[in-house]
Structure 1
Amino acid sequence: MENSLNGRKALVTGGASGIGAACARALAARGAKVVVADVDAPGAAALADELGGTAWSVDLLDVDALASLQLDCDILINNAGIQKVAPIEEFEPAEFRRILALMLEAPFLLIRAALPHMYANGFGRIINISSVHGLRASAYKSAYVSAKHGLEGLSKVTALEGGPQGVTSNCINPGYVRTPLVEKQIADQALLHGIPESEVLARVMLTESAVKRLVEPAEVASLAAWLASDDAGMVTGASYTMDGGWSAR
């Protein structure tokens, strides 16, 4: 596995922390030159320095700026995400649009920007960090679930178009991962359900899982690194669940 990505250039969005940082580290450990893209400029710069990569300070909500973008990466990991927990009737329309822009429109624009380079080289790996919520729904997450379901469709269309050109496109579908995004949700869920924060994991987040723990970011990254490798050349249009058995129900 060591140096299996030598000569490859990878771009990881939301790369400064959580799943994105774990993916950046896993790809760099295998020899890839990594671009850490994040709205958190200091965080992206610090990780890029650690990995011998480069940082890209970018606000992916500025979708107009992404429309004319051209990327020269061989591996694209669409990971950046946000969450909002609220009933539909209280969900602000502007917040719904914001989540779809970041988690569906921006991945489309980045894929669009990366494909010409990938096609020219006859190689490309697009890895979309989806969620079990790309396959299942939960209450109070209308925007997030909608965006992830859309990402699943985008990934499959990309797989069909990219296959003849040597480009694969897949989704990784974790359950709840030990990240700042999930930690923030614990307080929101406690408020919504009227329970203490200490009970949220057992009573809300992990009720559907057979394995009663959070997914670790490094576990997601290990799958991403394999999908980026030559070994995964025949894997495309797939959605890999890493949800402790949640979606087996």
Structure 2
Amino acid sequence: MNILDKILNHKKTEIEKIPEIHLESSNFKRLSLKKALKRDKISIIAEIKFASPSEGIILKKGEHIQIAKDYENAGAAAISVLTDKRFFNGDIKFLKDIKNAVNIPVMQKDFIISKKQILQGMSHGSDAFLLIAEALDYNDLADLYNLGLNEKLETLVEIHDRKNLLTINELNPTIVGVNCRNLKKMELDFSRFERFYPKLPKDSLKVAESGFKSTKKIKIVEQLGYDAILMGTSLMKSNNPGKKLERIIKGL
């Protein structure tokens, strides 16, 4: 069983424990991820994650609220928050903490396969959420994406494999992400960004994801036409994630 299957199997068990959520009026001001990412130069979604299956423990001790504030001050366009606890040392509570601390969009990042997870994220202040095409069949992917549309909640739809290029074009999401990490072996393949780009939906805002450590590769994907990147591990591995992001943005 590969790591994706392990995560999804655990996620099904975890979802059963999420209580039914009936959203009423929210005190959270919804911010647009799409608008935040539209800048004159490539923008950065800075990620908060304390562990991952490929890296193990990334940051043992870290204050998620302070890191989020530092990201915003450094110039991040948005913040991605890992909410998975078992594999990424995240917590759904991080969303509310960070949403209350910053004035840029906050995206819920998890292995989302259920409406419950999206509603739970919304109740904690998420402005957007991420869907992984490889984790869902097309009907479920479309249903969850449409739930976001109905709730005026933006979605970043992410693909890893070539086989899902047809899926992503049929769905035609507002924001599409290309992740260069193989979900089964957890290996990186940066050539995927160039190979996939011409085949992505023309009008979608395009995000490159995973493996960014310096300005060099960021500039390469910017030249390819990507509007934004999502980076987290290299930031969180540094002694000061905010300062590392600040140096990268100054170099762009």
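Coordinate-derived values only; no laboratory data. Not measured: the values here are computed from a predicted model. Cβ atoms are built from the backbone, for glycine too; each structure is taken alone.
Comparing distance in nm of label points 7 Å out along Cα→Cβ at positions 102 and 150 across structures 1, 2, the highest figure is found for 2. Upon calculation of Cα Rg over 2.2 N^0.38 Å, for residues 134-221 alone from the atomic coordinates, which of the structures 1, 2 produces 1.10? Structure of origin is 2.
A value of 22 for percent of Cα pairs over 29 Å apart, calculated from one of 1, 2, originates in structure 2.
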